[in-house]
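Bear in mind these aren't lab numbers, they're just calculated from the coordinates by the rules spelled out. Keep in mind it's a predicted model, so treat the numbers as computed, not measured. Cβ atoms are built from the backbone, for glycine too; each structure is taken alone.
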Structure P
Amino acid sequence: MAALGGRSKGLLTVAVVAAAVVAAAVYLIFDPAGSVFFPKCPFLMLTGLECPGCGTQRALHSLLHLHVADAVRYNALLVLAVPFMGVLLAALILKSRFPGFYAKVNSATAAWTVFAVVVAWWIIRNIAGI
């Protein structure tokens, strides 16, 4: 696949930012707990167990309303992941200036660590009922 040109990359960036703003507005305005158009977790519906992402929509809604304690109750991993997502974004933005930082944040070790944390969260939340 060919690399995106400067104009195409700029348009893609604008499209991604616009989509994020629209999604944030939807989660700000509508409460996923009471709105029928938000998807339900198929894993939870089939097994009765929560997946690592269960509660993410409600947590996002709570975070956008600055209700951090509620967001932690819905999905603590999401709340703890927000700073990490900020680091990922910073690494992407500063990639050309700090390529070593970008490489470490996007390394196999970092990916496997995130995977291990997600799996541990999945197990712990179902055993401990978090």
Structure Q
Amino acid sequence: MVKIKHIAYTASDPDKVAAFYVETLGMQEVGRGSGGHVYLSDGELNMTIRKCKSAGDADVGEQGADFSGLHHIGFVVDDVEEYAQRMEKGGAKRLTPRSENRGPGPSQAEIKLSGPDGVILDISETGWIGN
């Protein structure tokens, strides 16, 4: 069964947004990544808060550069290539190839796609930091 891995939020000030969720909702910071990413968890579902995307990013999304808000949903799947092909057959567009240069830990997406409605989706065979 596919599981939602995380939700990604873009913000001009990731530290400020992360502090809001920690202080007001009791989420826990479970890590930090390159580029100022802050990883939060409620113990079951995780949220990445990252800098806004730039115009040149492959996964900038339908909202465009500098968009602040929900950016993508990450899923854990059993076989990344199989699910990427299924998703493409269902109308998704592959935005990135399978990453051979994943960062340390399980928080890096393996493939990003754009769903039929333009929402960015990422899929990975590994869990996520904090789980």
Structure R
Amino acid sequence: MLKEFRDFAMRGNVVDLAVGVIIGGAFGKIVSSLVNDILMPLIGLLLGGINFADQSIMVGEAAVLWGAFVQAVIDFVIVAFVIFLMIKAINSVKKPAPAAEPATKECPHCMSSIHIKATRCPNCTSAL
């Protein structure tokens, strides 16, 4: 059972996924810092010097932290946009496989599949 688990864990796609999760977590922290420490203070300054992290609405006894929600939405939009750009770049680098030359053709008389260089059909003996 341990050998099966080791084989599973060491397959390329599992290791790639683990690396992607680790890098994604680190990237998420960078984006959160960008939004919280750079973008939101600038946006708050443009809107009259407010701090979005402290913005809330009291509903009865509960505080609805709409400023933190706005920051989370901006985090998500930035991360989603960067992932979109990365996938678009990866897809543009990948070249589609060239179409393989056909190895067979269809006999116009009996409609059977024959070699592309055949001059006579082996099935109906018609000249091509």
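Can you tell which of P, Q, R yields -23500 when helix-only ellipticity at 222 nm (-39500 (n - 2.57) for each DSSP H run of 4 or more, over all residues; to 500) is derived from it? The read-out was computed on structure P. Can you spot which of P, Q, R the value 2.9 was calculated from, given it is distance in nm of label points 7 Å out along Cα→Cβ at positions 44 and 60? Working through the options, I get structure R.
Looking at mean count of other Cβ atoms within 10 Å over residues 36-43 over structures P, Q, R, structure Q comes out largest.
When relative contact order in percent (Cα under 8 Å, 6 or more apart) is calculated for each of the structures P, Q, R, the largest result comes from Q.
Of structures P, Q, R, the largest value of Rg/Rh (Cα atoms, Kirkwood Rh) belongs to R.
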